[in-house]
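Derivation of every value follows stated rules applied to the coordinates shown; laboratory data play no part. Keep in mind that what you see is a predicted model, and the values were worked out from it rather than measured. Cβ atoms are built from the backbone, for glycine too; each structure is taken alone.
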Structure I
Amino acid sequence: MALDVVGYSRLMGEDEEGTLAELNRIRTTIVEPAVSGHRGRIVKLMGDGALVEFASAVDSVECGIAIQNEVAEHTSTASGDKAIQLRIGINLGDIIIEQGDIFGEGVNVAARLETIAEPGRICVSGTIFDQVEGKIDAGFEDLGLQVVKNITNPVRVYRVDSDVSKSAPAAHISISERPSIAVLPLDDLSENTQQQYFCDAVAEDLTTALSRFDWLFVAARNSAFAYRGGAIDIKRVGRELGVRYALEGSVQRTAKKIRVNVQLVNTETLGHVWADRIDKEMDDIFELQDDVVARIASTTAPEIIQAEISRTRLKPPDALGPWDHYLRAIDHYHAMSADDIEAAIEHLESAVTVDPQFAAAYGLHSLCKSHAAARGWHRPVKQAYQAAEHYATLAVRLSPTSPETNEAHAFMLLCTGRAREAAIVASRSVELNPYFARAHAVLGHALVHSGDLEGALAACERGLRSTSRDQRGSWLFDALGHIYFFLNEYEKAIEVSHRALQHDPSLFGALVTLACANAQLGRLEEAHKSIEKLQAYIPGYSLSAVKKNPMFDEPAFVEKLIGSLRLAGLAE
């Protein structure tokens, strides 16, 4: 059993002494007697929660119900924003016992279930439900399969329905510094009222899709669906679910077409962050659903990041926390100049000084080092790549199931001439989050650099199914430029390379493709202009430098690249 106090930081900030005293009373008069009475053992106590083990699944759930009912009764006279409430998650699984503490995926799942539970509620795994069904005086609501962070397979989750749901007072949950969102039920504007199933399916799939971004907290589907019907008070959603953003919208269907409107709203300011309208033909309903979800999910996440960057710009430097420093580093990383990369690295170092376990910050640090080495901004280059490998390895070790850390590791491998290894790691990143544009871009590059043009083209096309505004996702067009160039489709190579440079003028791979493709078409003046821009970004760029690190595994590709660059006017 994982037990946690709702809004602990807020309560402590408002009244530290009173909160500690009240928590101590709840622990000694409610939690400890209930655990002892149900043959449990408190493994460890934290400031805002506890970890408990039981010999019986029935004992664990009955204990959880007893605790929640007694806490609800104990705090029934407190005002809504001061009442202490608990969340409880319970799982059945193997554990590792070491020096009195317990570890293992069974423990991790319980902790994730606790975060899914609403204030005053209990969530249990399917394995617990199977053991206790019909054996205790409580009902269970099936919340379906839930994708939980850092757990490979989805977990079937049940909410325990007992007296606690009637007695628990409403509370306002403090919003975390990290981004958080609730996907609200979509309104059905169709004449056919039986269309609601499609609206619910899209909203449910969006909840799952957004959960793939491990930096984003996503409110559980059933918590968000409690607001179905009538006008929705967005500020109330933010207060009660503890989320800064809400995704709302509508679906309208005719006989042959469907229209989906969505809006991303800040629950604190009620300002619209982003909106989109999707019109699709009604062919295959499941393919349609997948396309809609992919487009919305892959765009919503970068829009949230951009909104968070704008929010952190308003903070004074001495008020920045680790997440704020990370956001500012992302902003500089997107700008991609030598000075911006240095600024990004400074912010990342500040972030990990405060939070040494910040895996995503180490991953972004590796990306910065890899780009700086590839462009010749950090010398000696070998030492810069060693630093990139150090940070990438550390990031993956801290968070092996993070799409971001795997993408950073794959990019480092690609830059250091290990394209086939990079493709394997990038594939892992895509599996972890199919809506992460940068992962598709790295996979596309890794495959083309290892000589697999067909696989590279398929990877890029999958990544381009959406209209993501992830700026580094424009690297997909860079990869497509390489692919079309080696397929001798020079006009296409030029077109997509220009698209890449519209998003990122410093994208030197696209400049290389422009130089080479124009040279092959006899447009030597245009080719030479691209060479001049290349050398403005990378002063030491030359044929000898390319020969030392061509990055392509296929000898025919290397020969064509060098011949085209020589034709474009690149000096030895």
Structure II
Amino acid sequence: MFKIKNNIDRFKPLMKERWDIQGINAAPCFIHGGPVCGIAGMKRVLGYSYTKFIMPYENDFINMHYSREDLHKCTDEFFKRFRKARDKDIKSGIKKENKSINNSYNQFLWEVSEDNAEEMLDYIKHMLPKIKNLEMKEFLKEYHKFFITFCDAFNASHMIECIAMTTDVQLKDLLTKELEKKGMQEKFNEYFTLLTQPVEMPFIVEINNSLSIILGKIRENKEVLQLFKNNGKKEIKTEDAKEILKELEKYPGIYDLIREHAKEFYWIKTTWVGGEYFNKKDLVAELMNYIEKKEKIVFTSEEKLEKMKKDKNDLLEKLNLSQELLELIETIEFFAYWQDVRKVYVLKGVLALQQFVNELSERVDIKQELLKYLLTQELGLLEEMEKSELVKMLEERRKASVFIYIDNDMIILTGKEYKQFFDEMKKLKTKEEIKEINGMCASVGRVIGKVKVCLRPEELSKIEDGDILVTSMTRPEFIPAMKKAAAFITDEGGLTCHAAIVSREMNKPCIIGTKHATKVLKDGMLVEVNANHGLVKILE
């Protein structure tokens, strides 16, 4: 675990580093696991790792700073070991058992990740239900123990960010060069989009498939359909769903589908800020909204996915690409698959940590939103500090703080020190009027609409039909707003990101990796999103 230092001089050299920044709704007691597994855990398991992070928080929002040097060094080391494994596989005649895992080094990463994730899931299943019965000393011990188990589940898979944040430009450049040689450069966007399609069913699609089946069964049964009619109510309340659930017990076929869906996807209301269990009442309310708005659920069927795979394979055969480019495409496929699996583990783990926070809040009578700013390695402060002083410290952290990591040391700055650190990091920038923003095409299309910048989930309510959703990066809780928006623009995200997957699913234009769209674009601006060319034009 990191040693908490008081000397800022240890961390001043980081101000000169170059950083890639991801904006995320998050709280320290959960996402502190990133540096724990990214610095110490990766090093222990893989032999290479990140060395530094800067994590500033303001009211449950973090701009997570990844060192560009770390990202590229880890990616280079990955490919070095990947190619060594590839040559060994070829020499020994090893064949792939899992089509999504393209060589023995990736197989090693996958198995380590799955084994550690299984330990976390086993703890959640068997130990988590018992924490209410533990004495305080034992409870705090288990809280810290589970946090370490949670971090260990992602020691290997923190490699995903390295690949996601460094390979998109490389892939674009290599493909452009090869298509230019073949005189096919005008086909770039069409081919790029197809070659970066996921080859496995994302969990978002699995959820939509399940919802679609349930919705179909409800609409087939007139009596059940009548139960779900909103009868003109402006707002659907939990009590409405509760009454419907009671009536649905008379229709076991549909009731069982609802119960199984809620059980399978209990974690979908969770983010890096925490969450709560998704239950049958939540699902019924969601279904009521679909029925009231007469919406259909768009999803990729197994048949459509198989067709995309075939089209992708046919294109690869037609293009006869270089080995370097083929391996890059296969690597991105594997990491997209791995990232989707990991996301489910992350949400399950964060929801379990939330149960510890809730229980601790009841025991010490401190709001859970403040206890999210207390790291498990600091739990001793509950006894060492006066309650009023501890609360004040946590309030300051939540208002504005920065957690800085380098090697095995960290420092936490608040107040004036927080402001001074970032004032020193800022560099003078020439002020110029920006009329165009460039990024990576994640889903083709061209639309014009008004900008709505949304960094936090609570801001999504301002999205209206036809707006252009501009955000740092999308997450599952953005889905309702994404249905209304005509296009999506993100600061961050690689070819395996949530926005890329969902935009293709919804068949809407999407430009990712602009780096500064949320800073340049303002609410109400009229823009043209030309995803075919990865270009955003400010019209007025």
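Observations, loosely collected:
- If Cα extents along the principal axes in Å is computed and equals 71, 66, 59, the structure in I, II: II
- Read-out distance in nm of label points 7 Å out along Cα→Cβ at positions 384 and 488, computed value 4.3, structure in I, II: II
- For mean count of other Cβ atoms within 10 Å over residues 360-367 computed as 13.9, the structure of I, II it came from: II
- Mean count of other Cβ atoms within 10 Å over residues 48-55 from the coordinates reads 22.0; which among I, II: II
- Structure from which 59, 53, 41 was derived, Cα extents along the principal axes in Å, for residues 32-335 alone, options I, II: I
- Relative contact order in percent (Cα under 8 Å, 6 or more apart) - highest-scoring structure of I, II: II
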